[in-house]
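Some structures are shown below for you to check.
Read the figures in this text as sums done on the coordinates, not as results from a lab. These numbers come from a predicted model, not from an experiment. Cβ atoms are built from the backbone, for glycine too; each structure is taken alone.
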Structure I
Amino acid sequence: MTHVDGPTVLAGLERIAARAGEIVVQASTRARKITHKGRIDLVTETDIAVEEMLKGELPGLLPGADFLAEESASDTEPGELTWIIDPVDGTTNFANGLPFVANSIALWQRDRVVLGVVNLPLLGEMFSARLGGGTKLNGKPVAVSAEGTMEQSLLATGFPYAIDEHLETVLRNLRTILPRAQGVRRVGAAALDLAYVACGRYEGYFESALNPWDTAAGWLLVREAGGQVTEYDAGREYTLRSKTILATNGVIHDALSRLICEG
């Protein structure tokens, strides 16, 4: 089994993530070149540029590690040591000049995520976590909120690209949850949503039809900040191939799971 010096690799990962963010910041001042992977699923030249940069820089931290990346993804499972990256999470936001954009980078080792960084370059925030080492925002420890009532809980969600296939489920969940929560936000970047749960800005987040690169880093952020991550059914552990994700501060987890599953 490959030995990973967690603190050293994480420090290097943060430096590389910062460089990825610089590409996004510089590109945000120029006209975007946009293509479509689907009707509403976009990709920009910045997505490609960041992914290429990460694939060039990350091997210097851990030679021989594999990659599972959004813009060049396959259906293969992560290997013994795999970087799981979303170069620009929130591409539609980026293409439309909204700042809710993330570079999401996680390191998978054998059967779990051991390092994760979610960089929000247009907001000046970098979240990082190491298995067993807690979660930090710009170098300072953060934790999930302690709120225990649904009525005082601010939640977040997202909508799948294949919205026609999921529309009724999305609407049913909103009809069930909106009257019971303080509010529900939809920013359009899963990595950001998970980071916001980790630092206590949201009490919970739920979404379906995501991919491993959307959630891998944020999953670790939430857990290391003291939160809980499962599928919608709280009795089912979250995995990289889960079709749903429910991430909360842990206090409201079972209540929110019941609302979604019984709604």
Structure II
Amino acid sequence: MSTYSLHRGTAPLLISLPHDGSAIPADVADRMLPAARRSVDTDWHVGRLYEPLAKALGASLLKPVASRYVVDLNRPADGQALYPGRRETGLVSTIGFDGAPLYRDGAEPTADEIQRRVNEFWRPYHDALSQELERLRAEHGRVVLWEGHSIRSRVPMLFDGQLPDFNLGTADGASCGGGLQQRLQTALEGQSRYSFVVNGRFKGGYITRHYGRPQDGVHAVQLELAQLNYMDEDSFAYDEAKASQLQATMGQLLRLCIE
């Protein structure tokens, strides 16, 4: 059974959704606390948001099956911190975004288990990501890697107050060409429905920072969406009307990547 799904497109755009999965293997779930088994920190419904856009644009789309609680695909395999000095979840985290434990006392994963999860889930996703980027870059001469994420609008452990609606991250401009970042920012400045920030709290995770090599024709951008714009954050219920409005702006940004 594959641990990810990949739809190969024809446009120079790969949309990666590393936190879209919510499945937790039974042997892991059995050791977790009941609340954690719901995988509440999933980037809920991002696949549903992006799939019609990817199809319309001819973009490739990569999604995992397993929850970030199994292993976080947007972290380096050695577990190095993304934001040193700040409290954060890790490669195989033992706490959720609320700071509460995920596992029963004494049931946390061992170093050997963490390595097994990296081998079983992390490496196949990154192998597929690398190969698809190379295929598209070889065909088009350049490719944009779009990292699609979402998060609750208020997560006190990670940031103060309410998160802007659109959070673009380019590793402070290092992961993509300045022209692309400026076009995306100009597009967001030209609309009034959603608040936004560029390289704010979310500057881009491991995937954006590692694969973004504009000098080699690979441009990487992360978009972190505040979930209240397309779903109910308590029940996780999808809001079709809100999502449709959000997709219009998302589609505009994705088209700029192809152009």
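Of the structures labelled I, II, which one yields 0.45 when FRET efficiency 1/(1 + (r/R0)^6) of positions 27 and 211 (r between Cβ atoms, R0 = 30 Å, to 0.05) is computed from its coordinates?
It traces back to II.
Name the one structure among I, II that mean count of other Cβ atoms within 10 Å over residues 115-122 of 17.6 was derived from.
Values: I: 27.5; II: 17.6.
Answer for the origin of the read-out: II.
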task = Match the computed value 22 of relative contact order in percent (Cα under 8 Å, 6 or more apart) to one of the structures I, II, and report its label.
result = II
Cα Rg over 2.2 N^0.38 Å, for residues 131-234 alone - highest-scoring structure of I, II = II
